[in-house]
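Once you scroll down, you'll see the structures, which are given as structure tokens.
No value in this document is a laboratory result; all are computed from the given coordinates. Note that the structure is a prediction, hence the values are computed from the model and not measured. Cβ atoms are built from the backbone, for glycine too; each structure is taken alone.
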Structure 1
Amino acid sequence: MQAIILCGGLGTRLREETEFRPKPMVEIGGHPILWHIMKIYAYYGITEFILCLGYKARVIKEYFLNYKAISSDFTIELDGVNTVHYHGPDQPEAGWKVTLAFTGEHAGTGARIRRAAKYLKKKPQTFAVTYGDGVGNINLRESLKFHKSHGKLATVTGVRPPSRFGDIQKDGARVVAFNEKPQSGQGLINGGFFFFEPGFLDYIDDNEDCALEDRPLTRCTRDGQLCVYEHTDYWQCMDTYRDMELLERQWAGGNAPWKIWK
């Protein structure tokens, strides 16, 4: 199975970090959040990726072109051909297959998927899609099983993110409960980690402003072809600097629930 990851957005709400690099390359624990997302998929045996590039695409291309050198100690012989000897064990990512597809500087998420679809395998099969800025301990094996069981074209992972603000419960003027960090602040929202059948591509056009979350999913819903897999455990997007700091603290403290790999 192949996974498409949307990596082309401007990341304007994280401008402190995205002025010089795309948001999927913002690091958590010394690795781009994109790497963390790919590790989640790889844990479930999905190691073929199509990255939809846009804003500062070159940064992501250079990262993967130089992945072995970035991730390993090495000795280089300055002998005219610059022979490189890498040290250490083989990398866990050695079997990954990564296609880097430039899908436009300002394209919508739907248009990006449509433009990258040419890199999907010719024989029609289920494929995964997610955003390049969200992690979670989603059980993709169970999610895929759920997707297959309902026989529809699309499955979205529904999550209930933690509220950003504390709850105050009162009786008249008297506070009866004060919860600084409530676990859930709203109903289900789109958490990414989609599974799609090839027929879903018929809902997407190549218009520059085609957003996956707009016409394609709306039309799919209208036709009764979209189901939701409810994930009740950890999920976190990296929308803001505050989100980035939270993820970094969790990783540094050894409490990163999305780290399901060894």
Structure 2
Amino acid sequence: MATLVEYRVENGLGIIELNDPPANTYTYEMMTQLDATILRARMDDTAHVIILRGKGEKFFSAGANIKMLTEVTPRFKYFFCLHANETLSRLEQTPKLTIAALNGHTVGGGLEIAMACDIRLACQDNGKIGLPEVSLGVLPGTGGTQRLLRIVGKSLAIEMMIKGETFSFDRAKDLGIVNEVFPKETFWNQVQMYARQFCPPNKASKAVGLIKRAVQSGGEMGFESGLTLERELQQQLFQSEDAKEGLKAYVEKRVAEFKGA
């Protein structure tokens, strides 16, 4: 089987790359490899922050491979969407910060993958973004309706999806879909610099990851259940070496040196 998802670690950053250029459209095989790679990065103690990007310069991802979808049965389509949803839920619930580096066009299922990440950083003037599935007679079926709703609100999410328009990364930043837009010339360097601020020794990466977990999981619970989860995660952190270092550094009036432990 071809390697459709690549993985490497550089200076504490676990870099996952969708590898089917130019459009990096995903198939069942790619989604299966992505699922395994997300789990690998989650369990990799040398990876403190996870970055997801597309191979090449033109596309982050154009979403599901349409040719594949035309050749399979409705039942396979259903299970394909179920598999993709489970994979993106795993990405969303991974207790490490995840960053989507939108290096090119990010449309359809590509945006659905990006929205499963915690933060989205985009390359200025290097592509369009949006959920145009309505033009195919379908809806964004890999979590797109639910995640876009939670990012931009009900009315705007409905309007964007029924129009099926694509728009610039700058417009996406104005809408809150994208966190930052970096110049094309320095994009990848700035993405890495942005991500490394959440790695040791700068930050206690376990605390970063569990803050993410508390928000992602707690946001889907009732308030009291969310508070219970928060207390449980805090107890885990109180037992960590980084919490001991952070509290000690505060008392000693020095900068903490975190180790991700």
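Structure notes:
- At a computed 13.6 (mean count of other Cβ atoms within 10 Å over residues 63-70), which of 1, 2: 1
- Given -7000 for helix-only ellipticity at 222 nm (-39500 (n - 2.57) for each DSSP H run of 4 or more, over all residues; to 500), calculated: source structure among 1, 2: 1
- Once percent of Cα pairs over 20 Å apart, for residues 23-94 alone is computed for every structure in 1, 2, the highest value turns out to be that of 1.
- Comparison of 1, 2 by relative contact order in percent (Cα under 8 Å, 6 or more apart) - largest value held by: 1
- Label whose coordinates, when Kirkwood radius over Cα pairs in Å, for residues 55-134 alone is calculated, return 15.9 (choices 1, 2): 1
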